[in-house]
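Some structures are shown below for you to check.
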Structure I
């Protein structure tokens with residue numbers, strides 16, 4: 001479900017609800033697994049927020065991380081610039097609020113689990129962001 005893209009607030013609100021419904025009704029989780037979701041409309045949608053443990057990786061990683069999902073399929077394309085700016089702004093906000101340490105480490109989903117997420121193109125892009133560990 002997070003692989004479906006949205007590019008307007010109305011569509012992204014619906015997609016966020018679709019992801020939450022899938023996580024709750026199909027996977028039988030207590031809520032949406034992500035802490036935040038990023039829409040192609042350039043807005044951040046709050047899932048569990050900063051203060052609750054997510055269900056986005058395995059239990060080990062969930063307890064020490066914030067799960068941010070980009071809504072869309074990024075195997076063959078990158079998210080639009082406004083979505084990337086929204087994610088970077090969210091990370092900066094997390095540091096400013098003290099929810100993230102100033103020396104946090106950025107990882108892609110595939111760095112901590114066997115998955116194609118977040119897609120080849122987005123994964124290649126985030127490896128150049130600050131806080132992504134150098135190889």
Structure II
């Protein structure tokens with residue numbers, strides 16, 4: 001079906017074209033992953049160009065079979081640039097200043113162990129639920 005210079009297909013035609021169920025297409029439409037257009041009261045059409053955006057490479061660029069953790073480890077294992085080192089030092093100095101300010105406000109007293117607080121809260125919640 002050609003309309004206004006663009007090619008449209010019905011949901012049924014798109015499902016047949018890609019050998020998937022109509023309910024899958026409707027789910028993608030409902031999720032906003034696939035734009036759809038209404039023609040009149042009942043008919044819903046999909047632009048063929050929009051269908052093409054659903055087709056993506058099965059594997060990401062780069063090393064085949066690489067997990068997200070491996071990719072992140074590879075990214076983090078490279079040496080830092082001069083600018084990255086400078087930013088890291090600035091952030092570290094800011095964190096140390098903030099920590100010193102907190103200690104000053106608390107009169108040098110450190111915060112209590114958060115693990116103990118979490119344990120107490122869990123025990124309290126367990127008592128409430130029983």
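Bear in mind these aren't lab numbers, they're just calculated from the coordinates by the rules spelled out. Computed from a predicted structure; not experimentally measured. Cβ atoms are built from the backbone, for glycine too; each structure is taken alone.
Quick rundown of the values:
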read-out	value
Mean projected area of the Cα convex hull in nm² - structure with the largest value, from I, II	II
Comparison of I, II by relative contact order in percent (Cα under 8 Å, 6 or more apart) - largest value held by	I
Among I, II, which structure scores highest (criterion: distance in nm of label points 7 Å out along Cα→Cβ at positions 45 and 117)	II
Origin of the derived value -9500 (helix-only ellipticity at 222 nm (-39500 (n - 2.57) for each DSSP H run of 4 or more, over all residues; to 500); candidates I, II)	I
Mean count of other Cβ atoms within 10 Å over residues 37-44 derived as 21.0 - corresponding label from I, II	I
